[in-house]
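Engineer: Some structures are shown below for you to check.
Rule-based calculations on the coordinates, nothing more; no lab input. Remember, predicted model here, so these are calculated numbers, not experimental data. Cβ atoms are built from the backbone, for glycine too; each structure is taken alone.
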Structure P
Amino acid sequence: MNYTDIDYEVIGSVALLTLNRPEKLNAFTYHTLREIREAVEASVQNPEVVGIVITGKGRGFSSGLDSAVLASVTSGKTPATTEEASDELPGIFSYLLEVPKPVISAINGVAAGGGLILALMSDIRIAARDAALTTVFLKRGLIAEHGSSWILPRLVGTGRALDLLWSSDKVTAEEALGLGLVDRLSEPENLVADALAYIEKLAVTSAPAAIAETKRLVYSHLGKGYREALIEANLSQNIFVVRPDAKEGAQALIEKRIPRFERLGKDDIS
């Protein structure tokens, strides 16, 4: 693919996706959103890729929707509601929850509005120490959009989520770590390298199929009671314990070597 709004490269076991509209603080146009999704889908299909890292070029991660796009959206008719029968989740980055590979947002500079949604819908958030985050929606006359009302309380708790949404104040990376809004901090010059290293570690230590199933179970169980969740996990466990990866993991332990797990590619994705 020849991308215009992002840079995309596979480095070792990592697909690195860099938002590339620095003059606009990496704000999203519809074209940008399409390119991000195409790059993510390409990463899912590529068996070389164990995980995906998303970051921004320049002084910001992303300021959210481009002002021209926001103006056009807010001046039109009420958008059509997604049909209940549709398999497509509503929200600009909700599909990341169902990507079977780890997605890490390496947050450089500001992440605001839709940029914060991109970070929230990633599995892990690593922020540069000089980063800042804000929901910003209510300051634009909007509600908690694109699934933020679902994910934020699960990350930081109900009261803190409401505070972040209502006030729309900027929080520093240190504050975000304390809230549970981000998972790790990194020095700005090491941010991307640290995110790449995290995926490379998984590529050595963890079975990609088990990573995918564990991610699915974790997100699925956020909306289930303990009985249903434990039954589902047990069924999955019984399947995985007899798969080749489990045999390889046990053999590697006995032989005191690094396991050689199968990678996930297009033939493994339904």
Structure Q
Amino acid sequence: MGPSTVQEDLEAFLSSAKSICVLTGAGISRESGIPTFRGPEGLWKQFRAEDLATPEAFQRDPLLVWEWYAWRRELIHKAQPNAAHYALARLEAKLACHSGQFTLLTQNVDGLHDRAGSQNVVKLHGDIWQLRCTTCGAEREDHAVPLQPFPPRCACSATNPPMMRPGVVWFGEMLPEEAWRKAAAAAASAELFLVIGTSALVQPAASLPLLGKQNGSRLVEINPEPTSLSPLADLVIQAGAAEFFSGIRAEVLSGLLQ
């Protein structure tokens, strides 16, 4: 299937859908220069992400975990949203003009979708720019790079300020209940489900495209490599998301629902 045919098929799907759900993963951010969890690029000082992003690791050595997150925050701070992030924001804005429904579900914690202008974002795995107190549970947003003080402390105790943790979902933790409720509802009601830059391996997020498919949505996958979802997709676009959206005809996004 040639590129023009792929673009035409995607345009047809987009132009006929009034409710769109999108699931993004680490691949869309990798194209902005942010390392992924998996593979050699995910190593930091010889530590694997799976060894650091756990409650047990934080309890054992919170300073080490915070040093890793400080490194990640600095990388993300320097990164910029790419063509795919901006395309999704434009798609959401266009649907809103026609009373359509658009929900962006992301497994990423970097906030690049927010910076690109997306509004209805459900952050399944939390937000690296959110801090949560390990004692009182209070949360606050903090984009400072570097963090001061480090590691960050909560003001709930003046005599012995407790440490805060990153507001992300670690391995072994449950997804936020409200985020999952919104994600499942959006997936079940979508006419079109786009899966972008994810290996479709991490549960329970990987089950959301299947939920959409079971409820009658068309499924489009945009990823450089085939995944377990590929055989189920109505359209497979084997490319990086930024690469694909930077080359797509402008009318695909600007001429929707006319």
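Engineer: For the read-out mean count of other Cβ atoms within 10 Å over residues 109-116, a value of 21.8 was computed from one structure; give its label from P, Q.
Structural biologist: Corresponding structure: Q.
Engineer: When distance in nm of label points 7 Å out along Cα→Cβ at positions 5 and 93 is calculated, the result is 1.4; to which of the structures P, Q does this value belong?
Structural biologist: P
Engineer: Shifting gears a bit: For semi-axes √(5λ) of the Cα gyration tensor in Å, the calculated result is 34, 18, 17, so let me know which of P, Q that is.
Structural biologist: Source structure for this number: Q.
Engineer: Of structures P, Q, which gives 17.8 when mean count of other Cβ atoms within 10 Å over residues 13-20 is computed from the coordinates?
Structural biologist: Comparing all candidates, it corresponds to Q.
Engineer: So helix-only ellipticity at 222 nm (-39500 (n - 2.57) for each DSSP H run of 4 or more, over all residues; to 500), computed for just one structure, reads -10500; which one of P, Q is that?
Structural biologist: Q
Engineer: Also: Taking relative contact order in percent (Cα under 8 Å, 6 or more apart) for each of P, Q, which is largest?
Structural biologist: Q
Engineer: Using the calculated result -0.42, -0.95 for log10 I(q)/I(0) by the Debye sum over Cα atoms at q = 0.12, 0.22 Å⁻¹, for residues 133-204 alone, pick out the matching structure from P, Q.
Structural biologist: P
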